[in-house]
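Some structures to go through are shown next.
Where a number appears in this text, it was derived from the coordinates with a stated rule and is not lab data. Worth saying up front: this structure is predicted, and the values here are computed from it rather than measured. Cβ atoms are built from the backbone, for glycine too; each structure is taken alone.
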Structure 1
Amino acid sequence: MKKASKIITGFNKGEYKALIKDLYTEDARLTKQKNRYVTALKQFIELYGDEEVEIYSAPGRSEICGMHTDHQHGKMLACSVNRDIIAVVTPTDDNVVRITSEGFPDIRPITISKAGLKLAFDEQGTTESLIKGIVSQFQKLGYEVGGFNAYITSEVPLYSGMSSSAAIEVLLATILNGLYNSGSINPLIIAQIAQYAENIYFGKPCGLMDQAACAIGGLIKIDFKDPKKPLIKKQMIKFEQFNHSLCIVDTKDVPANLTKEYRAIIEEMRSVAKYFGKEFLREVDENEFYEHIIPMRKVCSDRAILRAMHFYSEEKRVNKELKALRDGNFHEFKIQIRRSGNSSFEYLQNVYSSKDPSHQNISLAICMSEKILKDKGVVRVHGPGFEGTIQVFVENDYARKYKNEIEKYMGKHCCYVTHIRQQGAMKVI
């Protein structure tokens, strides 16, 4: 460990330039990132003094393929992006976790007890609940825990579809791993600990995709055939060679309760599986499914059948996209991204809410993006859908123009130009 002031001096002398370049990839952002780290270190000193510190980072994430297939035990592609949350941290010997986060009120200190941290339902939905959940699971699994002081700052916007919640969970678990377990806990375990904290203590049901992408980094393939033990493999593909940016566009939807819409996708897909005496679509042979569409319509809704069609086509697209990337054929990759988007629009039908069909931010953003992009990129709905964000792969030289144009229609600062980051959550310094 080094004193915070010495690390500031190192940044000002350019000692960490290569490290910052490796994490954030874009030359235009290097000075901004250097200044961001220096500011965070100064804030830490102001709060806690000029202590010996470490700096940790956890990236946001984006889903690439496999939309709404995980709950049917399907396959997915996801990646980490070069927007992250960083923490300047020092360990303490008082078993108290103290965190100050930029832009948020001070988070209440959490005292770690040997008896563990009890679940408190009135705390669900708070950052404190996440801290307690992560510490509790570390203890349950037999890992070491301890107190620390931290200053945290984030580049992962809330409600942007880049999973700021998973990033903060994974960051907290990575801090405990680095400070008290010599970094020995593998990224998949970190992701599972983060998922436990969100499911049980925070009170939000979620799969493992978000946390795995943040923890492992780069492009990952996930197979949920056994959801208790999903197969997760990092793909050694460097996206820099393809000269494309990944843009996430916030369509500025007013947040609504869409639980019924999400639940309907799950229930309708399972109604098709049930027709064949199975629980999940992964267990139903695709050829048998198509052979039974006529009698199936007497039992299942047409929308359920269309959504099942999306599942089968998306399952195959995961492998097609991977093959295209491995072959260095980004044109074919973009074709598959476009087909995935079309399938979501036409079959999965998750681009607007059936409760309010006159309100179609995502549909409009997709159509305007296609008009702006022409042959310069591809666009699809991003995340669970119905509201929220779209995803665009656009040529690097055209990314700034696309951002300027789409923001004319969808609002200022709605477009986040990112790149795929190879590193997952990590100790930076």
Structure 2
Amino acid sequence: MVKAESVDKAYEVAKERYAELGVDTEKAMQRLSKIPISIHAWQGDDVKGFLFPEHDLTGGIGVSGNYPGVAKTPDELTGDLHEALSLIPGKQRVQIHGFHAVTSKKKDLDELEPEDFKYWVDWAKQEGIGMDFNGTFFSHPKVVNNFTLASPDKKIRDFWIENGKRSRVISNYIGEQLGSQCINDFWIPDGFKDNPIDKRSPRERLLKSLDEIEKDSFDEKNTTESFEGKLFGTGIESYTTGSHLFYENYALTRGKYWTIDAGHFHPTEDVSDKFSSFFPFGGKGMFMHVSRPVRWDSDHVVIMDDALIRIARSIIRDGYEDKIHLGTDYFDATINRVAAWVVGTRATQKALLMALLEPTAQLKQAELDFDFTTRLAETEELKSMPFGAVWDKYCEKQGVPVGMDWTNNVHQYEKDVLFKRN
């Protein structure tokens, strides 16, 4: 158990050290508390949901492992999310998928209505959090030959168009009920495994389908759409219809958000460099899905690695914290699923705090003066500053366990709840 006196003592030293650089640690923690992270519900149920838990995962999605305690009911999933939220500092959000609908009778994706998400709205109100939504376009029999909205079959396209339209109605309902804008994320797994002859037609069909989905307008106080590109996926390695460029252009020309998933790019590509290239051209907003690719888009639990640190620094240094909405997106069934949420979200917050503890104005001025010596020396010095002491103090202020103490809660929750499910 970490002692409060130790936390306070270490923090006072850290506060003084950062003050020498002109950094106010109290202001940094205050700013961090105002940056919510939208936590993905599907880590807890292995991307199964409740509508078709018997369906095999498709669309390039696969979950490894069979750790005990996977959530199979709405109450189990919200119980697990509640436990995770109680161990993460600050007030966060939760993302759900269309397949998380809680219905009174069997329904398909093109039949979903706002009432099917009342369970989630009521739970979110109880937790005092906002929510985001993801229309489900995978793991369904009508994903035919890896195509949905770009399918050459009009009947298939019409099914998915209706699903997309209903996702917007549902997202509007969630935002209206919670009094917080609900971002409705679209990820479409269409494409070809091997080299196609016609690259034009699928994208023209996808464009037409999306425009049909977007025909009706909704109050942006309640909801807005965000479109998520991908480098490639299993089964669409040679041609991904909804590429990064396609959705970036769609977002810019339609006044919508662009979703960037850190795991959907080439491993050597710097995702953090995308932000300042998008917004000057009129980018309305961005949904940043934080994930961790290993070799490729493998959705490992987020850790505070160099890529995440660069993402956080770019957001803070360039003042995009109000334009970029952060969310997590990964799934690992080889470990405790509640712990996976806590590790990934806290890692993201740590990276943000590290960025907030920089003397950004000073560094920018040094750069403007072409004083690259100071820029290099100071950024190197920051790497060994007592950042961890400020993080511990932030957790203490927010009333959540400090250091590794949160793992005691998770182990107890395993014994009391998770292991009794199997």
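Here distance in nm of label points 7 Å out along Cα→Cβ at positions 63 and 87 has been calculated and equals 1.8, so which of 1, 2 was it run on?
Considering all the candidates, the number was obtained from 2.
Have a look at 1, 2 and say which one yields 4.0 for distance in nm of label points 7 Å out along Cα→Cβ at positions 135 and 223, as calculated.
1
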